[in-house]
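Structures are listed in the sections that come next.
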Structure I
Amino acid sequence: MANLFGKKFENDSVAVIGLGRFGSAVADSLTSMGHEVLGIDNNNANVQQWVDHLTHVAQADATDIRALRQLGVDQFRHVVVSIGTDLEASVLTVLALQELGVPDIWAKALSKRHGLILERTGAHHVVYPEASMGERVAHLVTGKMFEFIEFDDGFAIASTHAPSRIHNKTLADAGVHTHYGVTIVGVKRRREDFIYAKPETLIHPGDILIVAGETKLVEKFAAVTA
């Protein structure tokens, strides 16, 4: 069935429903990455703000499955539901997308309970932006880490200063994995290209290490930074 835009969307196109702060950031980043983005919001002010920046923008009630089908949302492989404080609209939108057969639904949740409902309604991925950002800031605020990413299975990747106790040692001699249980993935030093870590890689004072491992072990390793 033809959609209101009179075209077929590409497989890597993404529909973003809800153009508030989070949704706008997602849509803007996707556009910068070269993806075709359809932005949908029921607030005309939000729609007008993005009409010149996104590939397509539409004002619509995303809980209405007929409206979504008219916009061609059923053609999209990826849809992000970033509706803010209206929990009912958030859940009903995910339900509508599930009924349309969208294969990859991402949904923003404001709480664990909200997220659980979204999962049971049909969301394939639930994100908690406020909680994730709060956790990330907590790891970065002390200055021990420069970046911190934690995955769902308790695995984390972080960048941190090389501890003084391993300065001027190779990774093999430092025994980082043996003593700390983490893996050094790479080394970044000022004005030099990224170095993929090898046993013979020599650690200099001032080096930034990319560390991977269990979250608690990565945190413990970062804590020994001098």
Structure II
Amino acid sequence: MTELEAPEKTAGKRGDTRLRLMQAAERLFGERGLHAVTLKEINAAAGQRNESALHYHFGSKTGLVDAILNARVGAVDRVRAARVEALIAAGLTDDLKAIIRATFEPLTELLDTEEGVRFVRFAAQVLNDPDFDLPTVALKSGFEGISRANALIVAALGDLVPEVAVQRQRLMIEMVLTSLALWTRRPDAMTNEPARRFFVESLFDALAGALQAPVSPETLAALRAASKG
């Protein structure tokens, strides 16, 4: 990915303005969090003297965040869909580690680029924002790659209690985004390829282990209590 891809193809000055606003917002949100950044600051960072530019293009801060997510996730998901298709063609639908790799490598492969780092930091801030439920959005997004990968993960987990399976999928998304954002804090995050590969492979191992872990009696008891509530 070499540039932020706008969710709708626009030409000329309007498209340039929209793109600059999205790029500026992604960087500022990733650095400071969604609530710490004002719309005025985003307009200024994008070189917009007209303070109504952001409202014109996105309507609100929420609309702006959604536009960035749709653009970035859409680009990553096109790669993910192709990886999932190749995995199915290779007959690896029972290999949970292979499914995890096809699901998240399109994201981890961005860690050696400044744009990839900006997106990871932005996504982690959205994850931590109380106004957004990013795991639920991801699981119900309708993006082809995410939908097919989630279906493969659920199938690979077999007879796992549905509520536990959903909870673990949420934890998987939270673990990946938080871990990747923390990784980007390293001074050599974009240049130390061997260390990054070790980090990524260890993360994939941890995800596979967490998804397949036996469900304890304590968890089942807590689930029953939560269901009654």
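A few remarks follow.
- Answer label among I, II for the case where helix-only ellipticity at 222 nm (-39500 (n - 2.57) for each DSSP H run of 4 or more, over all residues; to 500), calculated from the coordinates, equals -10000: I
- Entry that produces 43, 18, 15 once semi-axes √(5λ) of the Cα gyration tensor in Å is calculated, selected from I, II: I
- When Kirkwood radius over Cα pairs in Å, for residues 53-124 alone is computed for each of I, II, the largest belongs to: II
- Each of structures I, II was scored by mean count of other Cβ atoms within 10 Å over residues 165-172; the highest score is held by II.
- Among I, II, structure where relative contact order in percent (Cα under 8 Å, 6 or more apart) as derived comes to 22: II
- Set I, II, criterion FRET efficiency 1/(1 + (r/R0)^6) of positions 69 and 149 (r between Cβ atoms, R0 = 35 Å, to 0.05): the highest-scoring structure is II.
Quick note: the coordinates plus some simple rules give every number you see, no bench work behind them. None of these values were measured; they are calculated from a predicted model. Cβ atoms are built from the backbone, for glycine too; each structure is taken alone.
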